[in-house]
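Throughout, read-outs are computed from the coordinates displayed, never taken from laboratory work. Keep in mind that what you see is a predicted model, and the values were worked out from it rather than measured. Cβ atoms are built from the backbone, for glycine too; each structure is taken alone.
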Structure I
Amino acid sequence: MSPPTRITATLVTVLDVFLDDPAAERFGMDVMRATGFPSGTVYPILTRLLSAGWLDAHWEQIDPVREGRPARRWYRLTALGLRSAQAEVAAYQRRHAPRRSAANARLTWES
């Protein structure tokens, strides 16, 4: 499948959370804490990643009254998502790596 729209710094930051432990399940608040991004940034990205087939998701089976909180929706990278995220993050980092020019590569020594 194709990437979930443009690969941006924000998307790469979210993907990095999942790539830290590709087998781990994450929920939205977990991703928000790890990235520092608000829900209005994180949830649209998670939705795009789901649509692209890069993530699977499921609702936890709890009694919200007994637990005292709503059920969480858990997200995990798919096999396609893992391969795609690794490739796209690496390509993004190459594109945005600091470029060294010949002038910047020379050392200047001052006495």
Structure II
Amino acid sequence: MGRPRKELTAAVEALYAPRPSKQDLRMYGGEESDYLPVIELHAEIIDVYNLFGDLETQWRVSAAGSLTGLDYGAVPFVMDAHGITEKRFTLRDLRVLEAAALRVINNRN
């Protein structure tokens, strides 16, 4: 059945949240981690979240330099390396993570 989309989206939005600038850190104090959202990984999303992290280098990039999506040619190999057997549901969840990441990353620029 897959994991809840809301949890997947929240995890990726937190992963790609904007980092505070060095100027902000000097002005307001604290460490960078004080300003970043906490990523709460429930047991049911850890596998797909780790899979997504290992696919971090597999983004396709447009001629203009924006990300367009993951290169799915690498996905079966990485799934096998993680020992993932529920490939159908994991692929669905991976697409949720990918869409959320694209939204966050491409809206930062």
*Source structure (of I, II) for relative contact order in percent (Cα under 8 Å, 6 or more apart), computed value 37*: II
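Comparing I, II, where is percent of Cα pairs over 23 Å apart highest?
Details: I: 39; II: 35.
Largest value of percent of Cα pairs over 23 Å apart: I.
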*Check the numbers for distance in nm of label points 7 Å out along Cα→Cβ at positions 15 and 39 across I, II and tell me which is largest.*
I
*When helix-only ellipticity at 222 nm (-39500 (n - 2.57) for each DSSP H run of 4 or more, over all residues; to 500) is calculated, the result is -17000; to which of the structures I, II does this value belong?*
II
